[in-house]
Structure 1
Amino acid sequence: MTNDVAIIGVGLHPFGRFEKTAMQMGAEAIQLALKDAGIDWKDIQFGFGGSYEVSNPDAVTRLVGLTGITFTNVFNACATSASAIQQTADTIRLGTYDIGIAVGMDKHPRGAFTDNPAKLALPQWYAENGQFLTTKFFGMKANRYIHDHDISPATLAKVAAKNYRNGEKNPNAFRRKPISEEDILNSPMVNYPLTQFMFCSPDEGAAAVIMCRADIAHRYTDKPVYLRASEIRTRRYGAYEVHATSAPIEEDVSPTVYAAKAAYERAGIGPEDVDIAQLQDTDAGAEVIHMAETGLCKDGEQEQLLAEGATEISGSIPVNTDGGLIANGEPIGASGLRQMHELVRQLRGEAGDRQVPGNPKVGLAQVYGAPGTASATIVSI
């Protein structure tokens with residue numbers, strides 16, 4: 001596949017809690033991306049915007065400029081940002097426009113993923129019974145996986161501790177204080193084997209990515225990052241569903257597996273070529289599972305890899321170098337674009353204290369959203 005789409009600008013509003021609206025954060029992320037690309041808002045020809053809490057992300061144009069551009073709102077659970085990225089890239093590939101922007105923004109209240117089931121058309125008793133999204137389902141999924149592949153809860157603590165350490169090096173992260181593996185294991189049990197400090201938190205933030213035709217990227221930057229592939233897949237019959245308490249006996253694999261395989265095939269790049277990965281770590285178990293589902297290792301190899309430090313910033317396959325969701329939290333509409341911001345900074349060699357050594361050239365971003373939508377995106381220099 002030719003390098004027909006290039007990323008020329010990225011912008012990130014810090015993740016956390018702020019006295020401003022999601023729209024204001026989105027506008028700030030856009031301005032940062034414009035500055036990074038060295039262009040003005042009037043140069044943007046179209047946009048895609050995503051959010052969980054904001055029904056009309058296109059209204060961000062009111063804050064950055066009413067230029068009459070085409071702007072389409074998208075929502076795809078945790079794959080919202082990935083969908084905005086894919087649609088922006090595909091619109092450029094179609095030849096409709098030369099330069100566009102993907103933006104995501106959200107402002108989640110505390111407990112947004114556990115006590116607001118109405119957002120996904122579920123009864124309130126789901127939350128009252130402790131059966132909602134990020135706790136029960138992911139606890140069951142992690143428990144099953146570590147049992148089947150002989151992985152210890154201590155390895156889950158290693159994942160979380162790594163991401164907190166990486167978050168300390170990230171000025172845009174929500175949680176910037178390291179937490180020891182012992183304290184993580186001893187924090188309150190939420191849904192076995194996942195303790196409180198193994199989970200991410202809902203929070204606030206925004207991110208934006210500007211793309212253009214690859215053949216004109218040199219007009220804006222001498223460090224273009226090429227979007228090789230962005231693939232989205234939904235689950236097939238038999239795969240675990242977030243809102244169910246069990247799965248059929250004849251189980252299928254996660255949609256992440258299909259998305260990753262499709263992305264590798266389209267990009268002409270294999271998992272062995274990936275230098276740095278940003279994986280959905282809604283909880284520590286998810287990062288472990290997604291390492292295998294994206295082909296970065298085999299099922300059951302994670303325990304040894306974590307023990308050897310392979311996923312550390314200086315390791316053989318750095319994962320979630322900016323702290324991932326565990327350190328950054330998850331404003332759903334911005335989360336996948338945060339991943340892209342980190343990959344672009346890393347591939348440009350601009351990641352500061354968390355820079356991966358050895359001039360990384362290929363990055364992978366993966367997200368998984370309820371009730372079973374996954375995306376895999378590959379970028380390279």
Structure 2
Amino acid sequence: MYGHMLANARTMPPSFPQFWARGEGACAWDVDDNRYVDFLCAFGPMLLGHRNPLVDEAAARQAALGDTLSGPSPRMVELAELLTSTIPHADWAMFAKNGTDATSTAVRIARVATGRTKLLKAAVAYHGANDWFTPRSAGVTPQDRANIVEFAYNDVASLEAAAAAHDGDVAAIIVAPFRHDSFVAQEPVDPAFARAVRALATRIGAVLILDEVRSGFRLDVRGAWEGLGVRPDMTAFSKALANGYAISALVGADALRESASEVYVTGSFWYSAVPMAAAIATVRHAVEVDAPALIREPGERFKAGLEAQGERHGLPVSLTGPVQMPLLVFADDPERTTAFAFTDAAVRRGVLLHPWHNMFLSTAHTVEVVDEVLALTDEAFAETATALRAAS
């Protein structure tokens with residue numbers, strides 16, 4: 001773990017805190033008690049803000065009864081019923097701890113259901129930290145990756161060619177609801193591409209897996225592609241599912257129920273009751289308030305404000321992707337020098353941004369919070385512009 005933190009230090013601006021003491025709402029405090037408005041939300045889990053009282057109270061009530069028992073509690077059934085009633089394509093649910101658990105299980109289920117081996121995924125796209133998906137090759141053998149076939153996101157011809165090259169042996173197509181690769185501008189899904197993925201999977205008898213580990217409940221509480229009229233066969237969730245409590249879920253269509261029951265998956269803490277109670281409270285509240293819509297207005301204000309400030313200070317910037325999960329992209333910044341300088345200046349003013357990964361807003365990021373932040377980022381832009389001019 002300490003090694004991971006050191007690696008993180010090498011890939012982040014020098015002022016980025018490494019150790020954290022507490023969080024509250026839209027803010028977090030480091031171990032030196034410096035306060036930051038947090039646009040990382042623990043890299044996604046905080047959908048309703050840090051220490052949301054509704055979620056924490058539900059977790060505490062369950063903790064008083066028991067957490068990790070000798071089998072699941074009734075909370076598992078309640079959570080499964082909540083997810084299947086909320087997500088139109090979901091007829092069943094399985095639970096684990098991490099997003100990788102959910103995506104890995106989905107692939108195994110697809111292979112059982114189809115009797116095939118190949119997995120189609122977008123090039124570079126990250127779907128977990130197992131040997132199939134990890135972006136780093138250390139410790140991974142070529143055989144671990146032998147059944148992965150890549151295509152270009154939003155490119156129907158590339159997708160079709162990848163499938164045709166392995167005709168009769170494609171078990172699954174796994175895809176994110178939009179392109180959110182690190183270091184590059186985020187790219188919304190072309191509705192025609194989403195429909196083409198669904199049509200191809202149906203035509204060749206493959207399983208369509210939507211990876212919502214990162215985006216779940218921030219874009220649409222019913223599923224990210226529901227508004228497009230495109231329903232996957234399975235969807236993987238984690239991160240925001242329980243507002244910071246450790247849990248993931250895989251939901252799927254009835255046609256895959258039997259195959260799901262045949263796959264061997266287990267974990268010592270997968271059926272712990274406290275995270276399930278937290279997830280029930282999180283999902284219920286997210287649906288009640290329509291969390292994606294609630295976050296949208298502050299997100300649009302944040303995007304418009306930063307882009308206007310960048311233009312005014314001669315540092316044109318775009319916030320790409322959904323406003324609930326934006327990524328900073330500065331013009332003419334291939335080495336992300338400007339991004340690192342700006343986010344460092346922002347961090348020193350108490351605004352936690354990220355120079356190369358998509359960020360996250362929560363329902364605690366109100367318009368008032370955004371306005372507070374924009375006053376500080378304006379100063380960060382001014383400092384960055386002055387420093388870059390001096391360096392040139």
Structure 3
Amino acid sequence: MKIVVSGFYGLGNTGDEAILDSIIDNLRSELDDPEITVFSLSPEETAEKHGVKSVYRGWRQQFKEKVRALKDADLLVSGGGGLLQDTYPTRIIFGPLPYYLLIVFLAKLVGTKVMFFSQGIGPVNTKYGKFLMKVFANMADFVTVRDQYSLDLLRKLGVKRPAGEVTADIVFGYQPKDDDTAIQSLDVTGDEKLIGVSVRPWFGSQRYKEEMAKLLDELIEARGVTPVFVPMEGHHDETVSIEVRDMMKHGSETKLLGKDFTPNQYLQFMKHCDMVIGMRLHSLIFSSIMGTPFCAISYDKKVENLAKMTGMWDYSTVLEDFTAAGLKDSALAVIDQKDELSVGLEKAQAQLRDEALRNVEILKERFEK
């Protein structure tokens with residue numbers, strides 16, 4: 001079976017690279033020798049890492065190669081991740097929403113089936129974005145989404161023709177491999193109470209950084225923890241992490257992981273943490289997979305949905321309401337109740353793993369020859 005995978009790949013985002021890892025590994029586990037082509041911003045790197053064919057994902061290069069790959073394929077897998085949204089500027093063919101939907105349109109033009117795979121939908125707020133969704137998203141042959149909110153939003157946007165099913169983020173089906181390179185890079189003894197911290201840029205906002213600095217200082221003073229910043233998107237998250245650290249009174253007592261570890265190495269780091277405080281969705285999914293409880297700071301509905309599905313929403317907050325004073329008691333409770341919360345989290349993650357693997361089962365049922 002020939003499959004093209006279209007997503008936010010080759011740009012150094014750990015969460016999206018984890019999605020690609022999981023898609024490829026599970027397709028190879030379940031299908032008979034699939035031939036996979038990935039649209040990537042770093043096609044040579046993607047091809048070498050995964051042993052796949054890869055074509056440059058942007059419009060300005062290798063357009064004919066993209067069309068040829070789609071024409072030769074049996075199926076376009078669009079996803080996973082939060083591809084269909086217009087949070088970022090959207091103009092004609094530029095921006096995530098028109099890009100991914102035009103790839104779908106090209107696939108249909110050349111007669112190739114399309115599956116939206118483990119996608120998170122939205123936000124879609126602009127008139128142009130809503131128009132694109134209603135016209136082009138209805139071209140998909142089948143849709144799986146990672147939460148009920150996404151399916152409800154699709155229907156609200158007028159995407160009704162393709163059948164749909166709620167599954168889970170495909171990263172819950174990740175195939176981990178033992179690798180402690182990340183933890184070994186830190187100067188730690190193994191006796192520390194490590195807290196993984198995932199922060200990201202957010203449209204020039206400073207307040208949440210100040211509140212995070214206060215919160216981490218208070219947790220150090222209250223429980224003697226060692227915060228470890230985990231940059232899930234390279235230098236972008238590394239820069240914010242350093243800004244937060246520099247705002248702290250006890251910044252010298254924190255640590256910063258390197259920005260170039262593999263998704264699996266970041267995932268394996270989470271098992272060494274007593275808890276995680278995270279903004280990035282996949283930092284929290286990694287935490288869940290490793291049975292490490294967390295406090296989520298939700299900048300997007302997808303983070304809130306994940307916290308609710310894993311039973312951790314009572315210990316979490318939305319970004320707009322985030323203050324050190326407001327989250328301190330929740331963070332202390334997570335630290336103090338780690339073992340109890342881990343049991344519940346492991347049960348939730350086992351169910352979510354089954355639901356994640358359902359994405360591949362559906363692909364086989366509907367599209368395998």
| query | Taking Rg/Rh (Cα atoms, Kirkwood Rh), for residues 176-271 alone for each of 1, 2, 3, which is largest? | reply | 1
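Hey, Kirkwood radius over Cα pairs in Å, for residues 24-143 alone derived from one of 1, 2, 3 reads 16.1; which structure?
Comparing all candidates, it corresponds to 1.
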| task | Identify the structure, out of 1, 2, 3, from whose coordinates semi-axes √(5λ) of the Cα gyration tensor in Å was calculated to give 34, 26, 19. | result | 2
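Coordinate-derived values only; no laboratory data. If you're wondering where the values come from, they're calculated on a predicted model, not measured in any experiment.
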